[in-house]
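Have a look at these structures, which come just after this line.
Please treat every number below as a calculation from the coordinates, not as lab data. What you see is a predicted model; the values in this text were computed from it and never measured. Cβ atoms are built from the backbone, for glycine too; each structure is taken alone.
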Structure I
Amino acid sequence: MGAEFQPSSCKNEEEVHCDSVHPLILGLQPTAMVDHVARVDWSLLSQIPGERGGSFPVAIEELEHFLREVKTHMLSSPNDPSPIKTIAGGSVTNTIRGLAAGFGVSCGIIGASGDDEQGHSFINNMKFYGVNFSRLRMKKGPTAQCVCLVDALGNRTMRPCLSNAAKIQADELMREDFKGSKWLVMRYAIFNLEVIHAAIRIAKQEGLSISLDLASFEMVRKFRLPLLELLESGNIDLCFANEDEATELLRGEQVADPETALEFLGKHCQWAVVTLGPNGCIAKHGKEIVRVPAIGESKATDATGAGDLFASGFLYGLVKGLSLEECCRVGSCSGGSVIRSLGGEVTPENWQWMYKQMQINGLPIPDPSK
């Protein structure tokens, strides 16, 4: 039925996952982050500033307030005995961890963490799955945290706290960080724009392809012009957007829908993907456009990480040389695997579910133990 899930372990310098000198895929996570994920009732969500479903930074006082409130608003779940789950977080982290853990792709993280409990937790989580963290600088100060609030329908609202968090600076990036790798995975964020531009410049000098996730509809809405400039630069090879982000990208245009956004992204990127939740995805490469339905059950326990794990599967498809439609199908399988439980970390049982779905759909099944 496919490969049995086995978390990688570091035994010698020749192992693919964590000791690879030049990981195939690198993730730029300028600020290492720890996610606190909890299922909560509607009454707490109504107190959260900003729109539901998005992701926008808050101050440390707000984050601590949310964490206190979570304790009295949590929903029980038979599948998740622990009411709150704390794991290494961040969109890029989820994608990189998924590639390493579920697909056996050698991956690394570029960024910085604080020398605190959260920072060590982040590193231990990445190390467990065999992600190369030799490019992660540890600095004095706190590690970023994010509260991920999941409602009864599985929709998530994220409020990260980046106040004074340890962060890698643009001038700290070195060509050696990127040498020998093939892909750089990034997430759009206005407060990381200088680092993003520096990373793109060096990555292109080293011959890497660039993947960009549009982050959240709130980020696109508030900082649309710098994003458009980034896309129109021609440096982004692959772009992922969900339906809300895609619509927000073209807000003010005569037509602002996922199909029009896909056409726009396809003009500037070699590959463009718009995910449509339970309706699957649409993707474009050159003149080819495909529409692929979702795979598996449509009901989500928690949508956290769905787009990030979709990206894991799609990137796996690209490095394996699969067709555009097959890349989307693998992405649909991996995206479907993470929504079956709480948080952006896929459980061993759900990796097995993904492998079965890949087998049913005639897709090449990875062996994560190699």
Structure II
Amino acid sequence: MRIAMNGVTGRMGYRQHLVRSLLALREQGGLDLGDGTALWPEPVLVGRREHALRDLAERHGLDASAVSTDLDAVLADDSIDIYFDAQVTSARAAALRKAISAGKHVYTEKPTDTSLAGALELASLARDAGIKHGVVQDKLFLPGLLKLKRLIDGGFFGEILSVRGEFGYWVFEGDWQEAQRPSWNYRAEDGGGIVVDMFPHWEYVLHGLFGRVTSVQALAATHIPRRHDERGQPYEATADDAAYGIFELEGGTVAQINSSWAVRVNRTELVEFQVDGTHGSAVAGLRGCRVQHRSATSKPTWNPDLPVTEDFRAQWQEVPDNGEFDNGFKAQWEQFLRHVALGEPYERDLLAGARGVQLAELGLKSSAEGRRIEVPELAL
């Protein structure tokens, strides 16, 4: 199966989608389809910088013909089955429209578009074209959240009351230390901003684990207004670098999630979710998950005049792996490829991607207007 991959010179497109997903599938002999056959992925690298693409192809033993700077020509090639997009957000929607028009199945990073109207149009175009389509929702496939899902499915929490999430790290300003994220992330005119980047993640995590988001109240902030770009030149940050959100979920659970590129990490992992229920609580990161059952819950008493003598963190128990966890991006690629090859059910489609764009759009509106906003259910 030939897969056009646009955006593989970027960190995520290269490391997670090319190397740790499709090339990893090739290293294991292809994707076992369960009928004695294996699907063999053939990446075709697409982008603007031919020398960079050829370097990647040579480094990983791909044929020189599997490189192109002409997206239109690639999409006109009948041998291409799937188009994958990991470009910058501002370039993604136009390329996806071309791929859908060419009759290619599409798989894409998020957000799928910079507006809800555009994201819904993509979903409608894909439905009308009769193609298979999927959106990356990698965090649901990571060990910590898979363990959390196991706890939910097993009834560990009783009634789930609340979810509290903390995400982020300090992104250097680019003057005295090089920034570890590209400068476009901090320019709204280029599709940047932490709400646009992270709220689509929070939508599918909350929806997939706890229930649909029914309302949002958010405050977005630009804490660091001046940064330095890749050439060391100063620029004004026009996009938000932190967001503080409260989300009501179907069924009554309340979620609070802080997202920031201007916070120093005092957590076990870069993102953690605490889930509190009537029967127990859990703290899950991307890999680990710790729990405390109600039978083992301590009984603290507030007294500011005395030092705390309890080691509260030591009272939590680590959830065992009880299995092997593959790379989350690769696991979702396998699901999507089986969906294309065998027609197996797949729910992480462009409509699901539109829900993420919707939440980001309404989160920014909530912040601008200073009010709580209902999140309507989407349908085509």
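Among candidates I, II, the computation of semi-axes √(5λ) of the Cα gyration tensor in Å that gave 36, 25, 21 used structure II. In this comparison of I, II, the computed figure -11000 for helix-only ellipticity at 222 nm (-39500 (n - 2.57) for each DSSP H run of 4 or more, over all residues; to 500) is attributed to I. Quick check on the output: 18.8 is mean count of other Cβ atoms within 10 Å over residues 149-156, derived from one of I, II. Which one produced it? That value comes from structure I. When log10 I(q)/I(0) by the Debye sum over Cα atoms at q = 0.07, 0.11, 0.17 Å⁻¹, for residues 117-332 alone is computed across structures I, II, the figure -0.22, -0.58, -1.45 traces back to I.
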